[in-house]
1. Please state which of the structures 1, 2 yields 151 when volume of the Cα convex hull per residue in Å³ is computed from it.
2. Taking distance in nm of label points 7 Å out along Cα→Cβ at positions 59 and 131 as the quantity of interest, name the structure among 1, 2 where it is greatest.
3. Work out which structure the value 3.4 belongs to, where distance in nm of label points 7 Å out along Cα→Cβ at positions 123 and 139 was derived from one of 1, 2.
4. To which of 1, 2 does the computed value -22000 (helix-only ellipticity at 222 nm (-39500 (n - 2.57) for each DSSP H run of 4 or more, over all residues; to 500)) belong?
5. Figure out for me which of the structures 1, 2 the number 24 belongs to, where relative contact order in percent (Cα under 8 Å, 6 or more apart) was derived from the coordinates.
6. Among the shown structures 1, 2, from which was the value 13.4 of mean count of other Cβ atoms within 10 Å over residues 19-26 calculated?
Structure 1
Amino acid sequence: MKNRHASKARSARQSGSMLLEALIAILVFSLGILTVIGIQAASIKLAADAQLRTRAALLANRLIGEMWAGGDTIAELETKFKTGGAAYDAWLNDVKDSAKGLPGVSNEEGTLPTVSVVTASGTEEGRVRIELFWRMPSMAAGEFHKYTVISQISRNK
């Protein structure tokens, strides 16, 4: 008889422990799922940022390629390709293009790319600096991404 009373007392103390274990398991599983979702969201954001940096690099490299292929003197390169030049304006239209350019590039926001060419003779002659800026819609005002390329264009004299 003693055995029966002892086992009933033990089972009364353990009642609800299975429910508690199930709730803890659900909590651990939910935290794992939320962590995976957070990691996935971060990876999507990083992939989008990488895509835009790649676009910026391609746009800058395309402009440098046009400078190399132009066959102009360094002074003519500066005139055509510096910020506000004719070739710069044609290139800027592609930068502003929503399909193949960069987001948030506009005259109002001060996000226009800059291109400078050093014309002074010496070791820096023909040094080209291209800076591209862009803003994501989720970014605060005044924040922007920046990509800078420095290249050397030389001509046979």
Structure 2
Amino acid sequence: MSQSTEDCAKVILEVAPLVMRAIRTEMRRHRGPELSVPQFRILTYLNRNEGASLSQAAEHIGLALPTMSKMIEGAVSRGLASRLAHPSDRRRVALSLTAEGRKTLDRARRATEAQMTSWLQRLSDGEKRTVLEAMRILGPVFSAPPGGA
């Protein structure tokens, strides 16, 4: 039986949010009591966007610039992030994670992976192979820039 592209899109739109909700829930559950959910989201963003500006981080997280500035200051004071003048524009701030910030994210990621492993044990070996193959196929499709071919 041949599957249409539309069928694939429908199933992805149905299932991907469920998977992402489970991942987010677990990551947040293991973030540690010292971090709020927005602070944890900031660390996650900085992990993938080393050297991001305050404006970029605020836009991604959905916070006003003054609020983001206070949150970054809190992360800096706890040793989870650094705030440095941008190398080519001293008026711009470059944000990045510290080693402690990376450790905080890594702990949450390992705990989330362990929980996902538990959930996925329900699958047969053939189903696990199918999931792995699907993720290997979808990775390059969705790692392209939005709107790209």
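1. Details: 1: 182; 2: 151.
Going through each structure in turn, the value belongs to 2.
2. 2
3. The value was obtained from structure 1.
4. 2
5. It must be structure 2, since only it matches.
6. On the way: 1: 9.8; 2: 13.4.
This figure was derived from 2.
Every number in this text was worked out from the coordinates using simple rules, so none of it is lab data. A quick note: this is a predicted structure, and the numbers were derived from the prediction, not measured. Cβ atoms are built from the backbone, for glycine too; each structure is taken alone.
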